[in-house]
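These notes open a run of structures that come right after.
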Structure 1
């Protein structure tokens, strides 16, 4: 059965000491709580090894926010999937809209990153989603389907079963806009139908699909109550325990 997941994406925030303090505080907040979802925090690369050491791995998973599309070699400044895995992190966020927009990551590049992540035992949290112009042109379904097909549909059903998807309507990230619960459910149901057509209903039913567009404490419960919304990829609201915990507790 698919899992409910609340994943925090810290993006380029928190120095090392602040990041370790935040992870420690979240770990403390979860210590005596029984929550109905998996909790993951996506930290900058330099935090990974330190954060892994201060969290209870049974309570909190740790994700990198990216990895390289190469195994190793003369790629100054890059961090490989093997390096990420060696820190003890179990997840990697791939294909985030910011990586696509600012760093021009293509479907081919992302395909390589997914393969390397899987080869190193990492669970990819693979992001998909449309920009405002695409939504207004009624192309949002086509865009999302294409992003899934071009980067993921060469995988075997077994390997695809190791992927977590995160739908992020790009027009709802950091803008204060949020897709309505109905819009989120509509897209998540479409994604699940797309997966079923390729891999069969069982794989589709077992794939966790997270919502990633300005989810917060006030709208999380409504979003997560949808049958095809299995949690959230949370940005700004994951940077403080007081804001992140109510989202976790929305399940």
Structure 2
């Protein structure tokens, strides 16, 4: 059975007190309300990671980073290496979020290097892919998403790929209040899983968790998470409030 993952990406939000308060609430609520087949992940800004990790040392809630560099060290002022994250016992790292692609010009080729570095460090990458509104309106969503997955991941061996988590995030549904319909999301998830199957075989394709990221919230989580090929969510705004984050996790069927 594939792992269900509900991951909260805080982006550049919350001060230290707010972040610590949020993660303390989430940890307590998880123990009381969440069943065992759902893994919760909190992904705060880098400067909060150590404190959050300390607060969660006795909790099943996992931690993740929002990005990493593709080198293990060197003269890269302002960057964080995957080995630094691994040394802190961080579990996950987001690679290729649409905001990194859009605002910082990250290409599929660069993201492939980051994937290699993250895996080599023992981290679990959450690799993001998704189309813009213009690409969807032009009927290019399947080609665009496959190209991002192929160029970012299909150089990996079967063993390496088995350690991946993927996240489909339609760019037009991130932070806009718009959400892909369950039919639209399921179509992309199913399509990408079929491409993974063609490359690595059906057994491996059926093991890979593919999350949906794009304005998932308590009101639409049940419908999205009931889809056959949607294995959780990469949550933005709704992850900044403990009740909404936990309610999304409770929607897993």
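Laboratory data are not the source of any read-out in this text; all were calculated from the coordinates shown. Note that the coordinates shown come from a computational prediction; the quantities given were computed from them, not determined experimentally. Cβ atoms are built from the backbone, for glycine too; each structure is taken alone.
Any idea which of 1, 2 comes out highest on distance in nm of label points 7 Å out along Cα→Cβ at positions 5 and 109?
Values: 1: 2.2; 2: 2.7.
Max of distance in nm of label points 7 Å out along Cα→Cβ at positions 5 and 109: 2.
To which of 1, 2 does the computed value 3.2 (distance in nm of label points 7 Å out along Cα→Cβ at positions 85 and 101) belong? Walk me through the intermediate numbers first.
Details: 1: 3.2; 2: 1.8.
It must be structure 1, since only it matches.
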